[in-house]
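No lab work stands behind these numbers, since they all come straight from the coordinates. Note that the structure is predicted; figures quoted are calculated from it, not measured. Cβ atoms are built from the backbone, for glycine too; each structure is taken alone.
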Structure I
Amino acid sequence: MTLALVLTTLPTGAIAAQNRVAEGRVLLKRQGWSSFRTVAAGTPLHHRDQLQAIRGQRAKIVCRGVSSYRVPSAQIYPVSYFCGKPNTSGVFRDRVLKPAHKLGGDDPTIPYVITPHRGEILDGKPTIRWNPVAGVSRYTVRVTGSGVYWETQVSGTEVVYPGEPVLQRGKEYLVVVEADGTSSQLDKGGEYRFRLVYPDVAQRVQEKIQAIAQSDLSEAAQALAMADVYFEEDLDSEAIAILESLVQSGSQTVQVYQLLGDLYAHEGLNLLAQERYEQAIELAIASENIEGQAKAQVGLAEVMIMLGKTEQAIRLFNQAQAGYEALGDSQRVEELQMRTQELAVSSFGVR
């Protein structure tokens, strides 16, 4: 049930907020793993995983982004002991993006919109951010739709929509950024349209976020839990904003960069996804996080396909396969073998 895209052929399912290791280090054994391995805070948890706290260490997990529990040492527990079983019929081995990776965000000469890129937002005064274009010092930003026409010029790469004209809930609005003869509308990802969520959704999300903010979780654990809640409600812009604030503060948590890579790939912001996946891989290697490294390699491989770099994608899939072999996860190894073979046949005619 992690946010990572593992195979584009996996079906889309209902999505629940994430279970994660919130604090400390625990011994974890997933279905298909040959043995227990030590994992750090931020690691996503599936309901069938088995946990064991390391003696002498304080360890906590957070369930579905809200409730947190201490993991007693010595005894082995399934995650479902704390968090219960999923109450939907979706895919839970790995959270599946809706839909898979998209085109877009691959031309640095275009001021493509980063947030709100598409989907829904919570606040009627969203912060609009876009890609900085080399040599450009001034941008024209425009929001239109459902009786709204707003335009401004700025010298930076972000601006806050002032709230006037008022955005109507459920209505779609188009964001366009222009600079020196180029426009965000030239991006392969298409137009950037967003909607303000309805009050019942906003209230539900705000109650969950408030509960997380009032918890005794660490800053990083809170941010990841909040991002999971936002993603559950298709509020990708909010999830991106809270995770990027951790990046700016120097976070060394692999899952922060992994999650950002997944979100950017989901939004069709492929150069940003590439950057965050590469950082996740670097951090995972440094911390000997085999699973984190393999997941980021798979995500990066899918981005390389969107960027037209098939050979690099195949190499990354092979590297990820080696990681899952080290974990003893034969099912994931088989999936990656099939994915690599399909890619080689479709791209090079190699069987």
Structure II
Amino acid sequence: MDARDSALTVEQAAEAFPAEVAYWREVRGLAKRELARRMGFDPSYVSHVESGRHKPTEDFARRAEQALNAGKAIWKRWLDYETAKAPSAPAAVPASRRAEQPYATGSAIVVEHDAARLDYDGRLYRLTMRRLLRNTGSEPITRYLIRISVDRYPGEPERSNAHYREHPLAWDELALTATCRGEAMRWQAKHDRDAFKEVWLLFDNEQGRFPLYPGESVWIEYAYSVGDEKWGRWFQRAVRLPTEHLTVELAFPADLDPAVWGTETSMTAEAAPLRTAPVQHDEGGVRVFSWSTTTPPLHTRYRLEWRFRARPEHQLEQGEFR
């Protein structure tokens, strides 16, 4: 359920605002430093707002809305926050907020290998992520944060917002699964928005716990599904942790005659074409596009886009939600 579907406490509204900013920043492919530059703020200030260490201000909300062209979504989150603070709102004493450790105090994760494969069957997208994680810190790690973010109409934020308000991503349809060492991983929702989810994958299940201890490496795998009426024709990988090797595969029905291209965005440069082209090959009736890179810089974003030459976009839209 989206936070706007019921009355928000001040604490909930204060958490919803930075999540909205982070979502649109991801959609636009901007690093925090670049967003700060466009807004005229110090980079650390944007980081503090997104992490919840600083509460949102009206000036910040207006500038973020303009810089990210979010179709009033960020501004609405600001209004939610102001409404929750109003005296007429139900009294609530917000709990003291600690700076949240992303994984564990003293932990440090390195991604030795990051492999994503997106399969499309003509109706449904199924994303499978495999990551080899290494704990280089001094404490065991018990959870890992993932993000699910979609934008059906890139470049048309008001249209996308309206679309997801009417047809939000639902947990049941995502069918999220995760495994580690052959064990199912439990998961907990951190943020639940119409088109954006943040989820903690937990290194435990009903039968026991299996933390990632210092010096250990382990493969985790998670997967989820999104219908093509909600998944825009793009897929982005953001490098948030030190990563040694990153690969992406896109698998489409060959009879759709798919075409794929990509861009790269860093903290110091605007979007530019990928330095190497995706390589394609056929597997029966499936055309697979593969792309990889080694030691990608932190905060770099790689965005792959596609079109189906045998099925123009308007043909897909005619069949939505009938």
Structure III
Amino acid sequence: MKKKATIYDIAKELNITVSTVSRALSGFPAISESTRQSVIDVAKRLNYSPNRLASALKSGKTFIVGVIVPSVQSQFFASVIHSIEKGLKGSGYRIILYQSNESVENEINGVKTLLEAQVDGIVASISLETSEVSHFQEIIKQNKPLVLFDRISTKLKVPTVTLNDFRAGFLATQHLIDQGYKNIAFVTTGHQVKIFEDRLSGYREAMIINNLPVNDDQIIMGGLSIEDGKSGVEKLLLGDNIPDAIIAGDDFTALGVIKKLKEVDLIPPKIGVIGFANETFSAYITPGLSTVDQHPNQMGRDCAEMFLQMIKQNNPYDDIRHVVLEPTIVERQSTLII
């Protein structure tokens, strides 16, 4: 096996000191441009790659950030991850991705694994099962940056990047009302996660302001999936008061709602349907799904910017900021009565 090139090999070939090579590779200003370029050229020719572990031990930084998300199947989370990675890359950081699959046990293991990998900080969106957050407190105890986005916990005094989810729920409901729907149901998760509670509160507020009744038997608490959307519709159709529109907790749930409505010949917009997240598929199904855009790319950029600011501070939590993005309604055929 060919021996891996080291800075000693570069120094020997150029007849310069090891410290000069190290400084040239690190961009040390006192090194002349001609020397720096010679070192870079030889390093490339010898296929030299730096020993990141040694650099980490010396600097106390790995330049790796852990990112924990509930699911990478969602285009929303995939877009946030892409923007976080892009926003950190210019500062030399890479990411390690951990998927909780909506399990708090997986999430706990994820935090433990990432801290053992000596990441410089963690950016996370909590799972549906997460209510107790002591595993995240360990990050704070180690004085490493923790940024929460989208799904957050108010028990943690850390920077956050979120959507105005109360406003999102309100706008989704008001959009349906403006289209002429009045008997509006809500199919959402039963897990006590702040963003879903806020959306439900926004729905209630919009109904009350428009003098429309809020029927608790038309608020279906389950999970967030295509199957949960289908089962939610089944429960609503069993009642005496069949809704003329349904708000779904996310676009996957909304897809299930549409599939079930098609089976019983109540194809939207006969019964209006709106979701959340503006997943890629929502524009391509029939009918096209109206939804709430949560601006994932901006969310990811803000997370990266927040982390880079925190890492510069002696105490990452000296200046805790909360960025709140405003939702946008994307109108498609599932709610547009002709």
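Assuming 2.6 is distance in nm of label points 7 Å out along Cα→Cβ at positions 139 and 243 as calculated from a single structure, say which of I, II, III it is.
Structure II accounts for this read-out.
Work out which structure the value 41, 19, 15 belongs to, where semi-axes √(5λ) of the Cα gyration tensor in Å, for residues 67-170 alone was derived from one of I, II, III.
I
Kindly point out which one of I, II, III the value 8, 32, 29, 19, 10, 2 was derived from, the read-out being P(r) over Cα pairs in 10 Å bins from 0, in percent, for residues 83-282 alone.
Values: I: 8, 33, 38, 18, 3, 0; II: 7, 27, 33, 23, 8, 1, 0; III: 8, 32, 29, 19, 10, 2.
The correct label is III.
For distance in nm of label points 7 Å out along Cα→Cβ at positions 43 and 203, find whichever of I, II, III sits highest and give me its label. Intermediate values should be presented prior to the final figure.
Numbers: I: 4.0; II: 3.0; III: 5.6.
Checked I, II, III; max of distance in nm of label points 7 Å out along Cα→Cβ at positions 43 and 203 sits with III.
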